[in-house]
Every structure is written in structure tokens, then in C-alpha cells.
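Coordinate-derived values only; no laboratory data. Keep in mind it's a predicted model, so treat the numbers as computed, not measured. Cβ atoms are built from the backbone, for glycine too; each structure is taken alone.
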Structure 1
Amino acid sequence: MCGIVGAVAQRNVQGILLEGLKRLEYRGYDSAGMAVSGHDGQLARRRALGKVAALEEKLVAAPLSGHTGIAHTRWATHGRPSEENAHPHQSGERLALVHNGIIENHEALRAELEADGYVFTSETDTEVMAHLISRETGRQGDLLGGVQRVLARLDGAYALGVVHADEPGVVIGARQGSPLVVGVGIEEAFLASDPLALLQVTDRFIYLEEGDMVRLSSAGKVEIFDADGTPVTRQVQTFEYGDGAASKGGYRHFMLKEIHEQPAVIAAALEGRLGERSALVESFGPEAETLFGKVRQIHVVACGTSYHAGMVARYWLERYAGVPVQVEVASEYRYRRVVVPEGTLFVTLSQSGETADTLAALRFAKQLGYLGSLAICNVPGSSLVRESDLTLMTQAGPEIGVASTKAFTTQLTALMLLTLALGRVRGQDADEQAALVEALRGLPAQVGEVLALDPAVEALSAAFAEKHHALFLGRGAEFPVALEGALKLKEISYIHAEAYPAGELKHGPLALVDGEMPVIAVAPNDALLDKLKSNLQEVRARGGELFVFADEGVALEDGEGIRVLRLPRVSDALAPILYTVPLQLLSYHVAVLKGTDVDQPRNLAKSVTVE
């Protein structure tokens, strides 16, 4: 959460920084700001409460001009959303700083600075760093050294960018627990918390590692130092998705675009990973076959939508690979005494690979004697990928909408590949594996068929526009799908939504059912269908209004209090992926009807890089 952009260029950087903020607005939109080192040797700053458009209005009225600058879009942690709390923060008129993350010992440092005569103008932990760096730089006369000495005193997580009027043409960056990349241009260099911010100026990036510091200077010079201050070289990587990934491509919202990209990205997730009759274990790395052969249990750790993906995978891994699975919420996992049975594989799921709780869980797990770690992730250069033993990239491409869609379905696809790979190593029936492989090959086309039902889903959405509550039901592996459907509806439409296993209705939730609370159910034609139909009768008997997404072969018809939308027949195993799609569409259309900000829902940010 929060977005950073920095630039040292041969031209005025205001436009570069502003465009970068627009592309990063999905990471935070409480306030935005920019500081530029001007041709007159002075720093000038503009800040605004609200979205980047508010900052843009200020820049139109009072432009900034200079070849060096930093900018930030904020998602509030310390201090309310306000112009005073917006970044960049300054110390005097000579130093400005932008920061993502949380400094845990900021109160003690603030007290020390106040005793030293420093006056604070904000409620943030970030301003503490600005004053500390200003003080250290003033003592030693070296910005890089000043930043380095201050970082040694900080507890917490950060990615930061710093400029100083006494060192024109220089931006200092550093990261610890929060992502930061360097963009490599032609005699120009850039800094950002996400490559998407810089695709208008470069497609070449250096992904900084934990503890790295970087000094960008004139003519595009990039100097990187590790946590010990030793100069190091990091690989330059070419961004593979292209600048179009950061545009809506004719769709009204990024979320709708990303929903409709799912056939293509699921196909990309499968490409090169399926043999004629089995999954290719080598897709997980050269050591995968040996490690998978030793697996006796799996712990899956994730947050939010990724946690729901892990819950689905539990059904698959236990059924098809014969491996017991435990699924954990990352923010809870490391705050209890964890028992690790021999031969346990630690699996993390994350769209960004920088999710703070998931990263912390991985680092905690490394102390506990796991067999090994596997990251299923969408960002190749991310911390989670670099710090795991094995990785599988989901190939979803950049996801801009805060409410995850294609990242979820590609995670599920990757988890099915994991299921097949483990099953193959553990002697899964060859015909069963071949049938699943064939079903996976047909999955992108089937998702396309579901997307063709978009007008019908949009028609259903009108029934939700004036509702305040909704209940989602599923059985078996469809229960996590119901959880994900409820999460999507509450995230972007602000309708209170819950999900339950359908069999739990009579144990409490049935008390809530009436004509004012729509009940949404997913009903593939599987072994639990008859049980589910009985649960739906319980809803109708209490006057509940049912919306059922059902297999085309299921004997359910539209009638009083029940509306049925038919989905194509799909393999039982892959039904969770297919049935996710209409729930995404339903949430999207309800949110549009309610007039909410679909791509940037209130109080939420895309990449949660703080605890």
C-alpha cells in the first residue's frame, strides 16, 4: 500500500512523476504529493488531500520544474488522511522524503528529535525519518551516508525515496520489508514501488533486495549497496507485459477488463506446464521432483483472496495427491506455537509477492524445520519469490483493480498444477491425472463461455442494488468460492455479505434469512448436489430469495423466489475456478449500479505491505 515514484532525468520530471502516481493510485488514494528539485537550487512541494486528480489540479495552477524529484500516493496508517500528513515530508526547506511502510519505534525517535528542537507538522512516522536524515546529513555532509546511518536505527518496514537540495540530481532509495524497483532509462534513472509506475519511460528494471540502498544520479547512474553498505550489482530485467497492461483497453473499469482477461491468463498459467497426460513437475524448478517425493504434509499460508485459493486447494491436494493440508491466515500463523510434522512443505500464495504478513510468515517458517518452501506468485522479482526454495509464477500479468479477479483464478490454476505434480510424484492413477490434464486444457474456453453470460448476470444484479445484506452458500470446494464471492461483493459494493457452508444454515445463519436478504448459491453437478438442494429448500421455506448459479444439467428451474443461471458442464475438480467468474461479474455490476468506486474501493489498497 502507498506508492512511490522518483526520477533523475534529462527533462522536467513533473509529468513523469504525475503519470507514475496515476498508475500507482490503486496502491493508495487518501492523499498525494510531489517534491521537485528546481533549477534554482531549491526544493518545491505540492500536496493534496484525496486522489491524484486533486494534486494534478494544484500542479496545473502552480507547476513544478526540475530534473530531480519524488512523489507519493498515500494509504493512511499513522495519522488521518490530510494534506498535513501527505507525503513528501520535509525537514526544513532542503530535504524531502517519501515512505511506504511502518516505523515501529517512531515514538521514541520523535521524542528524541523534539528534545533536540525539531518541530513536527504531521502525525506520521515518516516525518521522523525526514528529520533524522536531515540531522545526520548536516553533521556529515553526505546524503547517502546520512540515510544509511538513520536506517540502522529504524525498527519496522520501509521503502523510501529521499532528495536534498544540497545534492541536486540525486535520489536515494532504500527498502526493507516493502518493495522498491529501479527503472533504467537512457541517461535517466527512476525509482518506484511497482514497475507499472514507470512503463511510460522504461521497460528495464532492477528489483532491489532486502536491505538494499540505491543512489540515482545524473546521466542515469545507478549505484546499489547491500545491507552492509557494500557495492553490489543486481540483474536488469525486462518487463514482459508491455505498457498496455496499465491501461483499461476500452473497458469501463480495470476490474471488468481483468475479469475478461481470465481465459487468456489461465491459458498462460498452463502454457508449457502440461505434458500429454500429466503435469510437468519440472515447472516448479529442477529440485522439485526430489523435494515433492519427500512431502508428507502441506501448510498453506496466505491472506484474503489468496487464503480462499488455499482453501480450495486443500480439497484438491487431499483428494488427488493424498496429502493432508492445513490452510492458515498469514496474519495469525506466526503468533502461535506451530507444530511442523516431518516432511511438511510450506506453501505461500500472494499476488504481489510483497504482502507483509505472508512474507513475515515465510521468514518465521524458515526457523521451524519445514521440508522446504514454495511460493505461488504473480511477480517474478518479488521478495516472496526470491526467498522461497521453489516458485511457480501465475502469469496473470499486472492486476490494477483492488478486488482481485484474474490473480485468484490463476492461483487456483497453479494450485491444480501443484496438485497434479505432487500426485504424479506420489503415484496418482495415470488415467485420473490424464483426465484432469485434459479438463485443464479446455478450461480457458469454458471460462470464455461463462463470460458470454455477462448480460444475464448484469440483469440479476438489479435485484441487489437496494439490499444491505447478502448470504453466499456452497458445499465442499465451493464453500471457499462462496467466501470469495462474499468478499468481492463487500469489497466493491459495500453490501454486507457473509458465506457459509450450505449445511451450516440450520446451525445459525437461517435465522437471518428473509425476503430482504438475497441468498446466492453455487451448484455444480457434483456428489453434494442433492444435499445442496435440500439446503436451498430451507431458504425458500423461510421466504428467502434465491439466486443459483447451476450446472446446465441440474434440475432446478426459475420460479417464485428462485432465479437460476446455467453454466456449462465442467469437471468436478475445476468447478471452483469456473463458478468464481459469475460471482465476480455479479459483484462488479452491483457495484456499478450502486455508484461506488469499483477499482479503488474505500479504505482498501491493492498491495498490503504493512501489518
Structure 2
Amino acid sequence: MPGTSPQLLTRDVPPRAAWALEQAGLPPLLARLFAARGVQEAAELDDGLARLLPPEQLKGAAQAATLLADTLDAGARICLVADYDCDGATACAVALRGLALLGARPEQLSYVVPDRAIHGYGLTPAIVDMALPLSPQLLMTVDNGIASLAGVAHAKALGLKVLVTDHHLPALIDGQVALPAADALVNPNQPDCPFESKNLAGVGVAFYVLLALRGELRRRGRFDAAQQPKLDGLLDLVALGTVADVVRLDANNRRLVAQGLKRMRAGRIQPGIAALFTAAGRDCSRANAFDLGFALGPRINAAGRLSDMTLGIECLLCDEPSRALELAKQLDAINRERREIEAGMKEQAELKLDALMGALSGEAPPALCLFDPDFHEGVVGIIASRLKDRVHRPTFVFARGADGLLKGSGRSIPGFHLRDALDLVSKRQPDLLKKFGGHAMAAGCTLEDGQFEAFNLALQQVAAEWLDTAALTRNLRTDGPLPPDQHTAETVRSLEAQVWGQAFEAPLFCDQVDVISQRIVGERHLKLRVRQAGLLRDAIWFGHTDPVPSSGRLAYRLSLDEYQGQQRVQLVVEALV
């Protein structure tokens, strides 16, 4: 099924900012690219640790530090409650490793992680009960808990202290923000938090809590500034979780990721992350954000989707390289299984989509909702993302969970806040959603079996009200033409050395080309030979098999194609219109 053709837009490049960056010593191409992404002066590109926002800005961090320091001083036990995605796994590993560096003894630390199919998301009462045999005095959530009102209340009723560290949006009850009654709560997205970056991932919040704890222990005389434990060795984990969770790469997040990548390239890396690079066939000495988002992250996420995230966490906690590699290979095998399941589900979903659009004379509805009893609960989010990219519509995909309920995962488009849309659906039909939560661009919900059509109609209604023609038009923002003399391996390496990601997208160039030849390779990819400004270029369009016109505007990224020891610059196609 062909996707909707995007409208190619060229980013504006503020000339004053580009000039200032060039005057500061940046190459003209990088100056142009950074200026187009809102960078106004070179200081914004300083990724030194001293430039990180201070933990004192983060509301609740001081209370969390006091609570953790008191718990450590008392020799009490701390049980972490993790999440079953890469952000949650890295946050758990960061917290456990960091607490150990700051003086926690091994017997004081433990963790639990929900099973996606059995327990659902967050600190539920069932997860509290699952932690009880570990005899904790303090439960510390990572990458969850902000909406866990019942779970926190249950833990408190049992006499446990609770520290919530999270980055998701709080729950809404009757339109009002409702926060759990935790002993301390750290989340940049809670009301009245002055922290300038609202985009920290869960692992970033966990890292900041450790910075605050170190400061508190320093004030208590545990060590001085010269002797204090170094926490920067955890930044490879912070970088992985931040990129994998697709949070906005604002200046603070870019610094966290840049510092993590520098350590990876220098070989200062957790054995588990090194093993994941090996299992993925990637070179950690050339680590970039693409590796984290598309090679390592999916292998960790696969454990939570199809198996048990304990495997992913244990890989990240392992200090013995051969054991870490064994765990990484298991994660790689699970990821291969995930890809097979995804391929089958994607084919089923596209058949359903074809039938739906056929009934609508080829037009996609304002929002897309699909359900099939054979869909796998662990993969619905990936399928929703794939379909959303294809038809440029807010998309929900549902599967039937082990408990018989319908579990939906949604992905959205700019201009349609998915969590707020679910909130409006719940207000209009209070009995429809058993639970829901998430972000602007990704959210989830649970329905009773038999309620899919009611949800479909309700979401369609909200989408029809909120989305106009402009919002339903897919726009692809490009950086305009790339001069012919910049099509070099040096340019590719220079671009790969930068930190790109969500809201700071990797460069996408656009040139008029003539298509000289096209053929299918590997059964799923289109190999092209194009003429650009009189020069022949090799190009590949991954996951695309439909023939393309003989000429048009080509939107592409630069990459290095390595074969038999030879490197050639290749254009990776995003669109041809």
C-alpha cells in the first residue's frame, strides 16, 4: 500500500545565527544546519558537564536526596520499581549502579519490573505486593509512578516509604492534576517545577536524583568535592535511555547524550552496552545516536515486549564481559523474533488499512484505529508507529491481553496531543476507558473487550474536531540542497559525530534528480542510480518497493556504504516527489 506523499519544506536558516556560528569557528555546513535548528551562538553547543542544568532546579530532588540519604544511613533496604522499556531499564541500571557508588551495600538494593502482559504499567498494588518479599523500607520508582495513585497509597498503607521519579505527565481527575501521595516526587513535568528542561527521560531524572543525593551526602560530610564518587561513568546508560525514549533533544539532553557517546567512543563503557554493540554488529568506537536509537534500544525493548525486562536490566548491570555478551546475544535473538512478529502483524494491519481506505474511496480517516485478535500486545506500539508514518494520522493499534482486556498503543502527529485526546474521550464517555496515560505523541489505553468500535468512533470524533487539512498534510522538513563538493566521507563522519534526534533532527537534504535506474534488492528495498547536478549518485530507499518517477525532488540523508573494505557515500532516501 503506497503511503501519502509528503510536502517538502525547506528549513529557514537565520543568517545572523549562521554567521555568528561561522565566526565562532564552525564549518559553514554545520553552522547552517545548527542555525536552522534554533542554535544562535556557539555556547549552546558546549556539551561540557559544567553546562548541565543544576539538580537544585528540579522540584523534589532535595527531598528525594534527604530520603535516600536517611535510608542509606539507616542501613535500610531500597527496592527499585522499573519499567519494561529501554528508558526504564537504563534508569534502573543507573539508579542501582549510582546508589552502589554512593555507599549502598549490595544487600540494601533490589528491583522489580512489571511483566507487560500480566501486570500492566507502573507501580500498581500488585507490583507493591510483588516487592514485599524483598523486605524493602523504601520503594523508588524509575520512569513510572506519577500516575500510580492506587499503588502509592497501597505501599503507604503497608508502612513503606515511596520515592517517585518519573517524567511522564501526571494523571487528570475531573480535569485536575492528581499526584500520588509519595514521600518525595521528582518529575520535571509536575506542577510548579522550575527545571528548564521538561524533556528529561526517566533515566535522566534518575541521574539527576543521584546528583542531588551526592550533594546531600557531601553536606553530611561523607566525602568532600575532591573525593566524591564520580557519576559521569553512568552517562553511557543515560545516553542510551534518552535516545531510545525519543524525548526532545533540547540543549540539556544533547549534553547528556554527547557525554555518553564520548565515553562509548573512548571505550569507557558498561560491559553490557559494549556487548550490545557487538551483538548488533556495530562499532562502539564510532558510536552515534542512530546506533542507540535503532540498534541497541530495540534489543533492550524487545525483552519487555516479548519476554521479561529483567534480562535487559541484568545485561546492563553485568560487569563480566563474557556473561554480558551471552545476555546481549539472548536479547538479539528476542529482537529477531520481535521483527518476525512485527512483519506478520504489519502485513495484517496493512490489509485492514487497505480495506478501510477502499471503503472510504482511498481517503484515510482523521484517526486510525485497528484491532485484530491475533495481534501481539508487545508489538502494537511499533505497528501504530509504522502506520502513522505511512498515512500521517493519529493511530491506535489494539491487541487482546492475557486478562481479556483490549490493550491499545497509540502514536500521533504534530498538532494532535494524544493524551489530551484520550482525556476528552474519557470525559465524554466516562465508562469507556478503563485506564489511559502517556504523552502528546505516544499514549496507551485499556478497554473492555467489545468496546473497540465505541473507542474508534469517539477518537474519530475528537480528531475530526481538532485536525484541519493543514495538520493532516504530512510535511517533511529538509535542509535544502547539499553542494556537490560536500558529498564526501568526511562530511558523513562530521555529521555522524554530532548529536541528532527528536526535535533536533538529523540533516535531510533535498535536490532535484533524474532517476537513471531502479531495482529491488533484498526483496524489500529500492536501489536507485540518480543524476544530481550532472553527477551520478547511488541511493537506496529502505522498506520501499514501489517504482518511482523518472525525476523529482529527492529528500535524502548521507551515509557511508561499506563493502569489502571499501567506503562509498550513499544517499538514503526519505522521499521522492
Structure 3
Amino acid sequence: MCGIVGATAERRVADILLEGLRRLEYRGYDSAGMALLNDQGLHTVRRVGKVKELANAAEEQGSNGYAGIAHTRWATHGGVTEANAHPHVSSDTLAVVHNGIIENHESLRKQLQGLGYVFASQTDTEVIAHLVHHEMKSAPTLLAAVQKAVKQLEGAYGTVIMDQREPGELIVARSGSPLVIGLGIGENFVASDQLALLPVTREFIYLEEGDVASVSRQKIAIFDHQGNAVEREQITSDMQYDAGGKGEYRHFMLKEIHEQPFAVRNTLEGRLLDGKVALDAFGPGADAIFKDVQHVQIVACGTSYHAGMVARYWLEEYAGVSCNIEIASEFRYRKSHVFPNSLLVTISQSGETADTLAALRLAKEIGYQSSLSICNVDSSSMVRESDLAFLTRAGAEIGVASTKAFTTQLAGLLMLTAAIGRYHGMSDAIEARITKALSSLPAKLEECLGITTEIEALAPEFADKDHSLFLGRGNQYPIAMEGALKLKEISYIHAEAYASGELKHGPLALIDADMPVIVVAPNNELLEKLKSNVEEVRARGGIMYVFADRDANFVSDESMRVINLAHVDELIAPIIYTLPLQLLSYYVAIIKGTDVDQPRNLAKSVTVE
């Protein structure tokens, strides 16, 4: 969600900050701001709306400086107003930007008001500014003041503070929200995501939990949560970022839908060898861990949760191990039973999803034997804190509604099924079937995209609809859930998904001609059951859109529109049937006139609870 960029240099930094914010726009935000230090003191500019509004305001005011911090905000505490936008300032000398939520902000606010501080916003962040300013009255340095202040904060924060009394120095602190330091020559940078800094550096240091660091032009000093000086690993990034180009496509989402054959090919490259899955795809020591696994616990959020739901079917049917799947925000707040020799699998596009990361840390405390992260970002907290990691190699995903991240996660989870199953009685023939199906997947995805025009043509039929129902059976039920999520995310049509067999237990009451019913219907052992469910809808006057295997013998009529797909191995059918639902949601959103890439109220990487 919210984006942070900071810089300290001998050159003017305003353009660096603004470009960094532009590169983080895809995460979603509602306001933006910037604070700059120069010889005349501290100057701030903030605007509601897009970064371009901030850039125009900064140009009009002639804003610049040799050190600065900038932020894109997604409202949590307080409405979308200029007063609530970051940076927040204390006594016109100290400025702060912050990602996360300070849970004890109300008590801190009362305490600071009692000390004479006047609050100009409704945010939790402003307490950080005033608290640090207060601590500077007794602390010898800004660094010492921040170290004292953060010990009083409860909740999550990735924060950057600067003060005109110590010009050229940025103090950064991390607890639960990621921060990275970018290294330059005679200049240094900070950000919430390395993507923001790729134009100015490829050298990075990732802060660990509890770290506080001093960043100046010539020096970086890092201290752990106990105040001890520490060294953190410096890495060189080879990440490519193409947020500036949609190519021939109208939106990033459409571009990323069409990138899925290429993305999945990247996921598979070098990992399928002689009819087997290469264990080194999961990291060193995977063989020893997988041999001992007796149970798999998957935790994830949103789209990644749906990927985990599909994996449960695969792991139990083909790998022969029990599997539970739980929403991360529920897992971390209930007392659960830890099965012997359990592998915790976390799934996240960014690797920074707050609830999933917290679940990983909890699992270590309560006795999980080992952990695996399935993730798209190799430098993320989740990858660095897990025993094993499978990198999906999907490339940067700019659209808020996840597409290629989901299908590459599914490819990785099917590979995991084969890898674990090898030690639990899976035959060589089944593993060879899995690798063959995966090898065919990029071409099958490419073929599936051939129905794009057909789906675009039916989208206007949803123009006046406010509700819809998605149906699937077996491992297609999570795909129906993902289809419903996509439609509601970007078209704002209320959509629900049900396992088809549950129709008669309540949802049939909703069926009428104004409730479109979307059905996913591969040709598998549940097909005849699914056809019975379709007849239940037809008998009650429902209008259906059926995405069906062309061998399943569905025929279009006045109550049912059939979109035929090629027959595929049922192993990869969940991945294939995802694409038409993504395309449907996209073209319906176009008809509805919504902001496809940055839907209202949503953010790309959810780093708060």
C-alpha cells in the first residue's frame, strides 16, 4: 500500500522523490506529499489525488532541497484530506513519513497534547512526529531520539524522519513494515520498495525487524532493536521494472493477463527435468524437509488464499499428505493445533503481506517444523524469514487486481505437490504426468487467450447488473471464488461464489433473470453433477454463462451462453479456467467505466492488518 521514498545528496532530490513515488503508484493511494530540506529550512507540499498533482504543486512552489522524504498515502486513520496526507511535521522543524498503523496512537496523542503539542491531522502518524520532537529535547542526537520514541510505539511501522537541526541525515526505523536502503556514491536513499530506487541505484540493504538506521550522504549506521550496531547484507538487484509501458494494451491488467503464458514459462524454466520436478527450485535442504513432512498448513490472503485452496486438492489427492488452508488474519488470532512434522506454506505476491508475515512468525513460535514461502519477490521479508522459498518469477505486476501472480503461484504449488509426493508414495507415472501437464501449460494458456474477443462481446450484458453468482465444483470452486473476487474488485459488481452442490442450501433463493450465473465446467468426473446444478438454475429462470470444455456437450440457448475451451488435463484445468474469468472481469469493468488498474479503496501490497 503506502509508498515511502527518501534521499540525501549533494544534488537536488525533488525529482528523485517524485519519480520514486510514480514507480509506487500501482500499489494504490489517495494522496501524496513531500518534505524537503534546504538552506532556508524545512518545506512541505501535500496534495489529495495523484502524484502528478503533487509534482505540479512542487513545480509551482519551486520546491527543492538536498534531503527529502516523500509518501503516497492510502487512508486508514482519518479521511482523504490534505491535512491527513504525509509528511507530518512537528514545530516546523521535523518531518515524518510512515507506513503501518500505530495501535496506541490515542494514548500517545493525549500524552503529547498534555505536553502542549497541537495536532493538525486525524492520523496515527502525527504522534510519531511530535513524540520524536519531544524526545529530542533530552536526547543528544536525532538517532537517539528516534530510538527512544520507537520503544513507545505499539503496532507496525516503517518510518523515515528528518530534522532541520541535523540536516542531511535521515533516520529510518522498521517494525512490521518493510524498508530498504539504496546505496549511491556521495548520496544514499531509502524506500519502502526497491522498485522506487532502481533509476538511481542497484545496491541495496534490507532492514530487519526492529532495526533503526542513520542514513547520510557518506555514511550508513544500522542498529538492532537492542541498540547494538550491526551489519546487514548488501545485495545487487537485477530486477527489471516496466511500469512505464503498457505496450499495445489499454491497461496494465490486460497486459498482465496476456503475459501469463510467458510468466508461467519463466516459472517453469529449468525446474522440470526428465519427468521430475527439480528440488533445488525450493532452496537448499528441500529434500530433507520434504521427506519428513506429514502435514501441510497453508496460510495466505485474498487471491493467494484461493491458490492455496486449489493446492489443498492437489496435495491430498496426488501427494498423499493432509493439508489445511486458512486465511492468515484468522490463523494468527486463534489457538490452533500443530500437527507433527508440519510444513507451513505462506503464499504472497509481495512477500510483505502483513497478516501472512505475522502468521509465519507465529508458526515459528508454536512449533511448526519448517516453512516454505511461495513468492514473487526474492528480497522480501517472507522469503528471507522462511526455511525454503519458491520464487514464481512472474515479473513486476502493476495492476492491483492480481492475475499472473495467481497463475504462477498455482504452477509453483503443483510443482510442490510433485516434490512432496515423491516422498509419500506418489508413483513416477503421476509425477511424469504432472511435469508433462506443466510443460504444456504455457501453450495451453496462449490458446485460451484466443477467446478474448468472444468474452469482450458478452461483457455489455453485465452493464446493468448489480449482482452475480459464480459456481464451480471440486478444485474449480476456488477458481469460482477467484473469479467473483476479480469481478467485485474492478467492476464493483457484487459477486459471490459457491460450490455448486451448495445451491440447494440457500443460494437458489437469489436466482432470477437479473442475477447472472457464471459456471466453470471442465470435463471431469464431477461434470454430470455440475450439469444437474445448471438445470437447477435454468428451472428458476436464471441466465448462465458457462465456460466449458468443448467435449462437455453444453449447448447455448436463450438461458445459457456457452464459451467453449479446449480440453486439458484436469491437473492444470484450474489454471486454464482462471483466464476467462480474468478477461470477463476486465471487460465488464471497461463497460462500467471503473479505474481498472487502481480500483477504489484497494492497494497492491497490504502491509497493515
On distance in nm of label points 7 Å out along Cα→Cβ at positions 80 and 456, which of the structures labelled 1, 2, 3 is highest?
1
Comparing distance in nm of label points 7 Å out along Cα→Cβ at positions 392 and 552 across structures 1, 2, 3, which is largest?
1
